[in-house]
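Just so it is clear, none of the values below were taken in a lab; they were calculated from the coordinates. What you are looking at is a predicted structure, and each value in this text was computed from that prediction instead of being measured. Cβ atoms are built from the backbone, for glycine too; each structure is taken alone.
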Structure I
Amino acid sequence: MMIEPAVKYAYVVILAVAFLISLTSFRAGLPFQWKLLALLLGLTFLVEVSIGYFFHLFHLKNNMPIYGPFDGLEFLIFGYFFYKLIVVKSLRWIVLLFLWIFPIFWLLTTLYIFKFQRWNTYVTVVGSFFIIVFVLMYYYQLLTAKEIQPIRNLPEFWIATGILMFHLWELPYFGTLNFFMGYYTAHLEVSNGLLNARMILDTLMYAFISYGYLCLILNTRKYSSS
């Protein structure tokens with residue numbers, strides 16, 4: 001399957017921009033989850049650059065030893081971000097259980113089923129499902145809050161929305177990936193189109209995360225100056 005060069009280039013650029021903007025969280029004295037998310041953005045950029053360029057340079061074919069652990073780590077960091085974001089105790093327990101059980105699920109499916117030879121679609125489908133649930137729980141928390149906050153300058157809302165957009169696509173995409181891979185020749189054009197659509201939504205997610213960090217920076221400066 002092939003990704004259009006323009007789509008891939010835009011993705012890498014927006015990802016780099018999101019990481020650079022997020023680095024300001026270390027100077028602003030923000031809570032740990034914001035800094036952890038910034039580090040994830042930097043790691044994502046390094047992973048994409050190494051796989052996108054160095055693997056082609058050295059003609060390496062299996063990138064699962066890199067993508068496999070990274071995929072599991074990304075879901076855990078997103079889960080931790082929502083754990084700190086959600087304050088309703090009954091909902092936080094759901095996130096906490098995910099943070100405990102998901103690493104075991106990743107380890108078992110990776111070592112005994114996929115063995116770093118193929119993409120662990122089980123982890124992606126299960127992880128995406130729970131991330132969607134966490135975003136919906138966060139929306140519920142916003143709607144039931146005693147004081148309704150304007151979402152225009154609410155950084156958590158934009159980051160959660162960007163994550164939701166991407167994983168709403170990720171869940172059905174990887175749920176049907178084996179079908180398209182099994183009929184690779186017959187469905188090559190469809191597979192390429194779906195892969196490019198996934199990359200575009202991934203780019204939009206990082207654009208939303210960039211905006212969320214910008215809102216966070218502006219809010220921090222506003223409160224510090226008042």
Structure II
Amino acid sequence: MLDLVVDNLEATAADILIVVGRTQTGLSNWKPSRFPGEYIYHELESLTPGPASTVAAAVSQIPKDSDVIVLNSDQVVREGIGPFRDALSRVGYGGLVMTMTATGDRWSFVETRAGVVKRLVEKEEISSEATVGVYGWTHRSILELSLSLGTSDDYAVKGELYVGPTFNPLIAAGIPVLTHYVGAMEQAVAGLGTPSDLETSLGLGWFQDYLSSKDRR
């Protein structure tokens with residue numbers, strides 16, 4: 001699963017991949033099979049209050065002048081991450097959220113106006129536009145601001161701190177956060193995180209073609 005997600009990055013030798021995991025999971029023994037850049041494994045001794053805190057634990061490993069993409073480890077995007085990276089470079093200053101059409105209470109959802117995010121809500125269907133789990137910041141300093149403001153208990157959802165809502169304090173401060181829409185779930189994104197998600201994804205023709213192209217069958 002991790003190798004598929006890393007393949008999806010369409011990385012170059014100039015990129016740095018940071019994977020965060022806990023001790024005693026065996027993840028420290030894993031290395032990406034086809035990542036051309038620098039790879040760092042950041043190990044945590046215990047559970048964090050949520051994904052946002054997990055990202056914050058490893059943020060010091062990111063070069064200060066770099067743009068940053070944070071993504072979950074359980075999805076493949078049909079178009080790859082390359083177009084998202086290109087879109088992030090055009091933002092100039094601020095953030096970028098990859099979105100798709102989806103329904104249900106398992107996603108984060110965005111309220112937008114002309115492609116600009118007005119708010120992002122976790123596990124509440126405020127629109128038909130959900131986040132994929134791929135987020136971008138044009139500079140590490142903006143990510144640090146996002147995390148420092150968005151990891152208080154005020155932003156916790158059911159006791160957990162998610163990455164998506166950390167954009168809300170940036171939006172409140174007037175820092176633009178835009179969307180990068182990729183299409184409808186299953187047509188544009190394959191989920192890998194649960195057995196049922198994987199079973200559904202394996203029935204998608206485009207995902208089978210993707211596996212063949214990556215020689216990952």
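Source structure of the calculated read-out (semi-axes √(5λ) of the Cα gyration tensor in Å, 31, 21, 17) within I, II: I.
For relative contact order in percent (Cα under 8 Å, 6 or more apart), which of I, II scores largest?
Working: I: 29; II: 23.
Checked I, II; max of relative contact order in percent (Cα under 8 Å, 6 or more apart) sits with I.
Here helix-only ellipticity at 222 nm (-39500 (n - 2.57) for each DSSP H run of 4 or more, over all residues; to 500) was derived from just one of the structures I, II, and that gives -25500; the source is I.
From which structure (I, II) was log10 I(q)/I(0) by the Debye sum over Cα atoms at q = 0.10, 0.20 Å⁻¹, for residues 72-175 alone calculated, if the value obtained is -0.26, -1.12? Mind showing how you got there, number by number?
Values: I: -0.30, -1.02; II: -0.26, -1.12.
Corresponding structure: II.
Given a computed value of 1.6 for distance in nm of label points 7 Å out along Cα→Cβ at positions 120 and 160, which structure among I, II does it belong to? Don't jump to the answer; show the numbers that get you there.
Working: I: 2.7; II: 1.6.
Label of the originating structure: II.
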